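Alright, structures below, take your time with them.
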Structure I
Amino acid sequence: MGSRREGRELALQALYSIDLNPMELRQSIVSFWEHNLATPSVRDFAEQIVVGVAEHREELDRKIEEKSKNWSLGRMARIDLNILRIAVYELLYRPDIPKNVTINEAIEVAKKFGTEDSAAFINGIIDEVASHVPDK
């Protein structure tokens, strides 16, 4: 597994943890790393994602909700929602990551952490968001 995939998976786990046990962001990150090991580069990438998603969460949620037909955020599985937040964050704020990489990575993470239907659900929403984002 590549270091960025590992970073995305750890970011997903951290964001899920924050959803279940909300606290100040920096404290959440410190607490997360007390129980999870990663190389410095993986940890740095994961933290960039967690902080970016946290800083832009309202906008990310708005974009996701706009593109998810008949699905409110409250009806979405927390794992799926956080995978979507990571992907939309990358699409909007990470010009160093090509769109197709973001989409493929989100689908692969969904296959590992989501339900049987997660990958297709996530792919549909991300494709909609990505279609309105200029190529990088």
Structure II
Amino acid sequence: MRKGNTCVLVVRDDICLRESLVSDLERGGFRCLEAASRREVAGLLHHTVPLPEVALLDLTSPSAGLGVLEELKKNVRWRRIRVIVLSARSEERTILEALRWGAIDYLVKPYDPCNLLARVERAVRMALV
């Protein structure tokens, strides 16, 4: 896997956390696209070739949450993007809801950057299969 060619879409309305995630991912060798809302995600993905292999998002974000996951999984062109949820919510019900909607992984904040990178690498390997 050549990380430098691998793109991760980071969807967060909180700019500080988004920048922190992007920094961790770029240090890990990934390229990143950033979006703050469902609308930004749609606009970005309509014009991005190739599509990102992985998306990181928080279900609890009002503008960048469950709606983004739903849209990614309903759109024929975008449904192959592997979604990892990163959220402060750790209730089993929330985690199961994310997995039912199509997320492949779920991380609880605060997150460990090494753990995040390992999960993104795993998601990329899944995308290659």
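Nothing in this text is a laboratory measurement; each read-out follows from the coordinates by a stated rule. The structure displayed is predicted, hence computed values, not measured ones. Cβ atoms are built from the backbone, for glycine too; each structure is taken alone.
Tell me which structure, out of I, II, gives 13.2 once mean count of other Cβ atoms within 10 Å over residues 24-31 is calculated. That value comes from structure I. With respect to distance in nm of label points 7 Å out along Cα→Cβ at positions 56 and 96, the largest value across structures I, II is given by II.
Source structure of the calculated read-out (helix-only ellipticity at 222 nm (-39500 (n - 2.57) for each DSSP H run of 4 or more, over all residues; to 500), -13000) within I, II: II.
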